Every structure is written in structure tokens, then in C-alpha cells.
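Q: Structures for review follow.
Please treat every number below as a calculation from the coordinates, not as lab data. The model shown is predicted, which means the values in this text are computed figures rather than measured ones. Cβ atoms are built from the backbone, for glycine too; each structure is taken alone.
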Structure I
Amino acid sequence: MDLAFISKYAQLYAQAAKLTVILAAAGIALSLVIGLVCSLIRYYRLPLLKSLARAYIEMSRNTPLMIQLFFLYYGLPRAGLRLESVTCAIIGLAFLGGGYMAEAFRGGLEAVSRVQVEAGLSVGLSRPQLVRYVILPQAFAVAVPAITANTIFLMKETSVFSIIALADLVYVFKDLVREGHSNENNLLLVLFYLIIILPVSLFFAYLERRVRRAGFGA
């Protein structure tokens with residue numbers, strides 16, 4: 001193990017890790033918004049929008065992120081629309097993640113008892129108040145494990161960003177491994193992915209415990 005090589009290039013991997021985290025955070029945040037909107041559309045069975053939401057979910061979940069990125073980065077310019085690689089990465093991750101998050105939220109929404117919904121209406125809560133104070137807190141609590149799994153899955157999916165010329169962790173790895181030192185590069189790659197993903201996993205595990213102690217999702 002060449003410690004001098006590790007010391008020399010650890011900073012380069014750190015910079016790539018920072019870019020990976022930024023892209024993952026933006027894409028996952030958007031996927032949560034998209035997923036929540038789609039799940040509410042399906043929960044309330046809104047005409048037309050329900051069919052569109054279902055079609056989007058099936059499309060996003062049944063096409064690989066790599067294909068979506070190829071379409072955004074290489075396909076759209078042929079139609080006259082050119083997007084920066086960072087924009088393509090965020091849109092692609094959000095598009096993929098939105099379908100998975102929608103299913104996670106849908107499971108949470110369907111777990112909310114109709115009795116509680118009717119009780120909220122009986123005490124005079126409006127529909128928006130009912131969603132905000134009764135439905136969403138309980139739905140989120142139930143959906144936390146699925147959201148956790150989806151978040152970690154999406155963070156690992158960022159490993160394909162290198163195909164659209166983004167200097168993420170895998171891009172740096174492939175660039176340096178050509179010069180040799182495969183063991184050192186593998187170690188740095190694994191280490192920095194652990195540094196990124198492990199705290200997220202621990203945070204969601206803590207959040208899930210807090211939710212259970214609070215009595216949600218029981």
C-alpha cells in the first residue's frame with residue numbers, strides 16, 4: 001500500500017466527494033418533492049393527473065439512470081436543448097428518485113386510518129389542514145424506512161454521473177487508475193463513499209427510532 005499516493009490524491013477524491021454530495025442532495029431533495037406531489041395526486045385520485053402520475057412513476061422506476069442521463073445530456077441537444085452536465089445529473093437523479101419516493105409516500109398515506117381522517121374533518125379541519133397536521137406526519141413516519149432505503153440507493157446511483165463528464169468520485173477513480181495503484185484507488189473510492197453514505201444511514205436510523213418513540217407508525 002503506497003501511503004504517499006494516498007496522501008497525494010486524497011484531496012482530489014475529497015473534492016470529487018464534495019461534488020457528489022451536492023448533486024445527490026439536490027437530486028434527492030427534488031425527488032422528495034416530486035414523490036410527495038405524485039403520491040398526493042394518487043391518494044386523492046385526481047382525474048387525469050392520477051394517470052399521468054402513474055405513468056411517470058412506471059417510467060422513472062423502469063428505466064436506468066444511465067439511460068436517462070444519456071437522453072438528457074446527449075439526446076436533448078439533437079432537439080436543440082443543451083443542458084449543463086450538473087443540471088442533467090440533478091434532473092436525472094430527481095426523475096429517477098421521484099418515482100421511488102412516490103411509492104414510499106403512497107405506502108405511508110395508505111397506512112393512515114380513515115377514522116383519523118374523518119375525525120379531523122369532524123372537528124372542522126380544512127383539507128389542507130388535515131393533510132398538514134393529520135395525514136402527512138403519520139404518513140411520513142410510516143414511510144421513513146422506505147425513504148431511507150431510497151435515499152441510500154440514489155446516493156449510490158450517483159456513481160454513473162461520470163458518463164456525462166462530471167468529475168465525481170468514479171470519474172476521478174477511472175482517471176487515476178489508468179496510472180496504476182489500483183489498490184490505493186479502490187481504497188480511496190470505498191472510503192469516500194463510506195464517508196458520504198454512512199452518516200446518512202446513521203441519521204435515518206436515529207430518525208426512525210425517534211419516530212417510533214413518539215408513537216408514530218406503530
Structure II
Amino acid sequence: MSEPAILLIEDEAQIRRLVRAALEGEGFRVLECGTLKDGLAQLHAETVQLLLLDLGLPDGDGIAFIRELRTQFPLPILVLSARSAEGEKIRALDAGADDYLTKPYSTGELLARVRAQLRRAPQEGATAETQFRFGDIGVDLAQRSVTRRGETVRLTPIEYRLLCAMLAEPGKVLTYRHLLSAVWGKAFVESNHYLRIYVSHLRQKLEDDPAQPKHFLTETGVGYRFQI
């Protein structure tokens with residue numbers, strides 16, 4: 001089996017060269033192609049650890065492609081797109097993308113987003129984590145316990161469900177609809193104000209500086225991201 005690679009599907013050759021050079025400079029093996037058809041063939045032929053996907057490709061709709069991939073492959077998907085409207089970001093994330101980076105972007109931010117996705121990518125034979133540590137916080141899902149500097153932190157049932165939903169997908173941008181459905185149910189997917197209130201509660205209880213959070217991050221207009 002070949003070493004896992006990062007696959008870049010992008011129709012602009014100049015962008016492919018720049019992204020490839022940046023990734024190879026960090027030691028990654030990079031595959032590239034310019035169409036969805038060729039990208040799908042690469043995914044079936046190679047062991048791919050991460051997909052970088054442009055949405056504006058000549059042979060199909062990137063959003064539909066993401067939905068198709070989600071029925072076949074569990075790999076993380078980082079969208080690289082010139083489409084900057086919040087609605088486009090939400091559509092891509094709701095379709096199954098893990099993150100969204102708007103062109104133009106810096107090489108530093110691209111590499112940081114790539115590293116974040118690779119950290120959360122499932123490893124072969126891995127089992128689901130039940131214990132997490134971030135900052136001074138410890139979470140034991142098996143015991144349903146949360147501690148801060150060794151002291152128990154009391155969370156309400158909703159706060160705990162929200163924390164679990166975010167811990168389940170660290171590094172991934174989670175849309176408002178996704179979190180609302182996971183925590184409150186599908187009847188509440190338009191109640192964004194619920195999320196603002198309860199994310200604020202988590203920051204107050206679990207962040208060193210709630211005004212400048214390091215772990216419960218806002219993705220403006222889209223949702224939230226939990227960063228270990």
C-alpha cells in the first residue's frame with residue numbers, strides 16, 4: 001500500500017503548482033488533478049489522507065461531489081474556493097466538507113488548516129476516543145465527567161451535549177444547523193440564538209479568557225469550531 005497522500009482537485013494549473021510546492025515543502029506527498037472525474041479515479045486508486053477541493057470545476061458541481069464522496073470515503077475534505085458568500089460556505093459544510101478556506105489565502109493559513117485536518121483524520125484500526133484534554137480541562141466521556149485543574153466542572157445537560165458534539169469533530173467547522181440538530185433536535189435548526197448562549201456558557205466555564213477563546217472558536221456567519 002502506498003504512503004498516504006493529499007489529493008488536490010483544482011483546475012487552475014498555477015494554483016496547483018503553488019499549493020503543491022507549499023505542501024511538499026512540509027514533507028507531504030501530493031497528488032493533483034484538474035477535474036472531478038480524474039479526482040474520483042485517484043481516490044479509488046490511491047490511499048488519500050486529505051482532499052483539497054475547489055468548487056468551481058469544469059466537469060461538475062463541487063457541492064454534489066462532496067455529497068457523493070460522503071457515501072464512499074471518510075476522509076476529511078478542505079474546500080479551497082473563491083466563493084466567499086456565507087451561503088456557499090454553509091452549503092459546502094452541510095454537504096459534508098470539514099473546512100472551508102476562501103481564496104486568496106496565505107500559505108501559512110493553508111498549512112495550518114491542513115495540519116488541523118490531518119490531526120483529526122481517523123487512523124486505521126483506531127477506536128473512538130473517550131478522554132480529551134485541552135488547556136487545563138479534562139473530559140472523560142465514559143464517566144461523563146469534566147474537570148478543570150483537577151476540580152469538577154458542573155455542566156448542565158445541554159452544555160454537556162453541546163460539548164460532546166464539538167469534541168466529536170475537533171478542528172472541523174460545525175454549522176449552526178448541525179449543532180442545533182445534534183443538541184436540540186431538527187425542530188430547532190433555525191434557533192441560532194440558543195447556540196450563542198450555550199457556547200458562551202462553555203467559554204465561561206472552560207476557557208482561560210472567555211473574551212478571547214482558544215478552543216471554542218466562532219466561524220462568523222457559519223457556525224463554530226472546537227480546537228484542542
Structure III
Amino acid sequence: MADFRKAQRVGAPGHRNQKTRWWRRLLEPANSDVIAQLVEQGKVSIDALAAFSRWSAGGEPEFAEVVRDLEHKADDARKSLLVSLRGVLVTPIDQEDLYVLSERCDRVVNAAKNIVREAEALGWVPDKYAAFMGKHLSAGMSHLGEGFDSLQRDHDEAGRAADKAVRSARAVEYGYRQAMAGLRDDTDLKEVFVCREMYRSYARAADLVSGVSDRLWYVVLGSA
């Protein structure tokens with residue numbers, strides 16, 4: 001007994017290994033859960049942007065309602081993740097990275113909801129340019145969701161997913177330039193003003209997608 005107590009006092013290797021194993025058993029379940037919760041937020045966000053893409057194809061009110069409902073669900077998923085982050089000491093990737101990825105993902109969904117609200121307030125019906133940009137915003141969010149999921153097993157794959165999301169964002173930027181060029185011959189100044197503001201909102205949403213991608217790559221580089 002005296003020898004065991006002495007080993008504890010001097011920090012014998014066997015005692016340290018026992019403590020390490022105990023802490024791992026305590027913390028590992030929480031470790032896996034926080035990334036799973038980020039993945040869940042990503043899934044809801046993917047569904048929200050898919051509904052937004054369908055709304056952008058014609059402005060149907062039922063899809064606008066789906067976007068709003070899913071935005072609330074995405075908020076709930078984010079809150080659950082934040083609660084979990086407060087309750088764990090160690091996470092598979094840095095807590096700040098998890099927080100920022102979640103927060104930036106949330107911004108994209110909020111932007112989609114706000115575009116719908118803005119369109120309704122202005123009486124604007126999405127056109128072919130909006131349909132194009134909405135489609136690629138949805139694709140970008142899908143790639144981000146793939147990246148979140150890949151953080152659980154393959155960070156290189158997460159980096160590739162981030163690159164795909166950036167390409168989707170660039171496609172939105174291309175659509176934005178095409179949309180603005182299409183306004184040159186429109187003589188209805190009110191229509192030009194409204195369309196310009198709506199197209200800019202799509203372009204800003206693409207910037208937000210790129211912002212999530214940048215942080216995802218930051219996580220990948222930090223794990224190298």
C-alpha cells in the first residue's frame with residue numbers, strides 16, 4: 001500500500017496511464033457528439049437551401065414557408081451545439097472552429113430567409129437569374145455539409161468539399177454578373193432598382209458560403 005501511494009505521489013507511468021484512460025472514457029462520447037451536431041445543423045441547412053432553390057425557380061409561397069420553417073430548425077440545431085460546447089472540456093477540433101463553422105453556416109441560411117422576405121416586401125418574383133443563383137447556393141451548402149461530415153473521418157476530404165463549395169459560390173458570382181448585364185436594356189427604372197438589390201442579396205449569400213469554406217479549410221490546415 002505504501003509503495004502504491006508513493007507511486008501516486010511521484011506520478012508513476014502506470015498511474016498516469018490509468019488517469020489518461022479514465023479521462024478518455026469520460027470525454028470521448030462528448031467528443032464525437034459535437035461534430036455530429038454540426039453535421040446535423042448542416043443537414044437542416046442543406047434542406048433549407050434546397051427549398052430556397054426551389055423558391056428561386058418561381059417564387060412559390062409554399063417553398064417560402066419551408067425556408068422560414070427550416071431556418072428556425074437550423075437555429076435550434078445551432079443552439080444545441082452551443083449548449084454541448086459549453087459542457088465539454090475537449091473536442092476533436094478546436095471549440096472556436098466549431099463555433100465559427102456553425103455561426104457562418106447559420107448566416108447563409110439567414111441570408112436565404114432574408115432574400116425571401118425582401119422579395120415578398122418588394123413584390124419581386126424570382127427570374128431565370130435568381131433560379132441559376134439559387135441552384136448554385138444550394139449546391140454550395142450541400143458541399144459544406146459534406147465537408148462537415150468528413151471532419152469525422154477524413155480532413156483531406158473536407159478540404160475537397162470546401163473547394164467545391166467555393167466553386168459553387170463563384171458560379172453564383174457569374175450568375176450575378178449575367179443578371180446585372182441583363183438590366184442594361186430595361187427602361188423601367190423601378191424594376192431595375194428592385195432587381196439590382198435582389199441580385200446583390202444573392203451575391204452576398206455567395207460570399208457567406210465562401211466564408212464557411214474558408215473556415216473549413218482553416219480547420220483542415222490546423223489538423224495537418
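Q: One of I, II, III was used to calculate distance in nm of label points 7 Å out along Cα→Cβ at positions 33 and 145, giving 2.4; which? Intermediate values should be presented prior to the final figure.
A: Details: I: 3.0; II: 5.0; III: 2.4.
Clearly, the read-out refers to III.
Q: One of I, II, III was used to calculate relative contact order in percent (Cα under 8 Å, 6 or more apart), giving 25; which?
A: Traced to structure III.
Q: Kindly point out which one of I, II, III the value -12000 was derived from, the read-out being helix-only ellipticity at 222 nm (-39500 (n - 2.57) for each DSSP H run of 4 or more, over all residues; to 500).
A: Values: I: -25500; II: -12000; III: -30500.
Structure II accounts for this read-out.
Q: Right, another one. On mean projected area of the Cα convex hull in nm², which of the structures labelled I, II, III is highest?
A: If we compare mean projected area of the Cα convex hull in nm² over I, II, III, the biggest value is for I.
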